Structure 1
Amino acid sequence: MPGAEARTAERDTDADWRAIGAADPFWGVLSHEEYRAGNLTPETLEAFYESGRADIAQIVRRLKAATGKQPSGRALDFGCGVGRLTEAMCAHAGEVTGYDISPGMLAEARRRGGRAAYVEALPDGPFDWINSRIVLQHIPPARGYGLLEALMARLAPGGAISLHLTVWRAPHRRERPDRGLKWLASPLLKRLRQLRLGTGVIRMYDYDLGAVVEILNRHQIAPLSLWPEDHDGHLGVTVFGRRAAT
């Protein structure tokens, strides 16, 4: 999962993903029991990467339908993890870089020995295609909006985006109401809840879609195409678009 240039008092999610990457790198990407470190087999590992090829094939189809062109050139997979999508992107782009802040996940990606390069520092652009899937949902929006700005600054003229984020939740995924006890929503109690969780916990965050569209439009990415996504009650969109060529 990707890092950020700033911290918030809310939670250090970089520390969470470094811990997850060290202990359970594949499960941290797809949280199914068969991908736990103790359960992995050559067959389940191949199924894991095959799911990435299927996801990228679908993303490429939707990107072409939305923008009229398939991705090509230099590509970035933001929050690449163990390279599940990154290696699949190599079939559609001439040069692919995966970026992540988890050394454990990057080590697994490099161990696979594919075509992509893997880095811990956000690389300079320009990129002809920037992809991110099931990543921003784990970054507090206050940081995520800044990361979106940094990514769009690295997008080449005419470059394409396929960016997934969560924007709302089904009723069973919403926090329970505080039943009139307003003190339960105090900043102090929220901070105490965060501290109690410890390190290595997967958190989910919802983004303001209007704020996201504003960032993309300011970087001349319009029109946009939104594809609805539902990850077990965490609902969102994948945003497809292309930057103006000039």
Structure 2
Amino acid sequence: MAAEREMTFWEHIDELRGILWRALVVVLVGMVVAFLAKDFVFGTLILAPLRDDFILYRGLAWLLTRLGLEAPAAFSMELINIDLAAQFFIHLKISFWAGFIVTIPYLLYLLWGFVAPALYDSEKHAVRGAFLFGGGMFLVGLLMAYLLIFPLTLRFLGTYQVSASVANQISLQSYIAMFIRLCLMMGLVFEMPTLAAVLSRIGLLTRDWMKKYRKHAVIVLLVLAAIITPTGDAFTLFLVGIPMYLLYELSIYFCKK
């Protein structure tokens, strides 16, 4: 059942302010930890796709070898920096996003604590499930971008040349910008099934409607994929577009009939 005493507007504001302060403190703590763990965050995680021993590259080489095909050529890339302050500010930016992502479970817990008292018991189970599923799907989107979409995009675009006389010199700023954009956008895209489930349960979306406009949705998804991709090339568009379509089909499954 709902809370026995309805809180006033200002009580809600005070509670929300306390939650925001706690969330800010937690994210800042995570940011400081990530800032101090620079070698791990950058050397082991962020810059790992630059090296040929990245897990995806090794996996592809193993698979192609088992299939009797030629393994891809060794891959490595060096970044350059042409801005005096860029490395420091990129360190700060990555530390913030790392602190935010690592603390997502606690942030969802705080948000749930704010929302739950206003819900009936019959509503809490569904909303709690949406929180957990949505948070999990966001992290799955991040992992797919990090383990698959970003490294394949990097390897394709980083080695593509219009002429052998034109060498690629990739800047640190360009690398980080693409990394953050793809990871965050894919995290948000993976919220599609959660959003569809919520909209269907409040009567704004149905399974039949999504099936009826599936062909139109494909066009819209391709446009969104083109917006998400930082380069607009067909290869990256394909890598982003296919998961988006599969998520649309999954969204149909989660919709109420």
Structure 3
Amino acid sequence: MNSKNPTGSVRIERYFDRDREAIFSIGDFAAFFAAYDAHARLWRHDQSPLTQVMMHQALAGCALYLSCRPVDETSAFTININKPATNLFFTGSASEYRVTGRPWTKDVKDQGINRLYVQTQRLQGADSTSVIDVEGLDVLLMLEEYCRRSDQAPARFFDLEDNRFLMVVSLPKEDRLWLGGIDRETALKGIESLALLDQKEFWFQCGCDPKRLAQALKQMYAGRLEELFQGDEVLNAECPRCGRGWQIRRDLFQSGS
């Protein structure tokens, strides 16, 4: 597969196993992770080496997951980790091919257990919310647990090292016993005999801008704009999805933009 993309995206290749009724999705996330890491440094995310590893797993898992979801779906994941006290947020769109996210390590509520929250929205269908308790610090295993317990398509996620990640997702007629028993070597070998189904390119990109952030703040501070601006004409605000900082002018609120 074509592994390097200097623009900050990942090309996910999908292979269909007709005998097993399963889809294999694989990608080299080196350029994608480089874009995320540069973003995290620029906006001074609180990121330890452990948090960085977990965010890499989260972003890769999200992109692989969305590569096999309906094209009108948007999914948002929040993982509340007890020790070390950390929140991981990551989200993406299957139609816009964008994935973003950020960690929090300050003022994190201790719930005494690790918990995963997933919100899914579709243009054609009802929204859904899932909450499950999870264990450990391996985000890929947490995503597997979500797919097994709350999703209609169980999946396995594998870190292949060298920034490559692989997902094997089952279709309705797939042998679930086989899926549960595979390891990364078996999964990789399985791809060798399969023809390429398609390719999808996902970007580390939020899509936030001053107008969108102003609209969200306008709803949160309805009737209390003076409390928000405190006499200033420009407000420094941070995107809750990716952590990017924006300067928002007062006239964006007054104009109704």
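Here helix-only ellipticity at 222 nm (-39500 (n - 2.57) for each DSSP H run of 4 or more, over all residues; to 500) was derived from just one of the structures 1, 2, 3, and that gives -9000; the source is 3. Matching task: 7, 31, 37, 19, 6, 1 is the computed value of P(r) over Cα pairs in 10 Å bins from 0, in percent. Pick the structure from 1, 2, 3. Traced to structure 1.
Values quoted throughout were computed directly from the atomic coordinates according to the rules given, and no laboratory measurement underlies them. It should be emphasised that the depicted structure is a prediction, and the values quoted were computed from it without experimental measurement.
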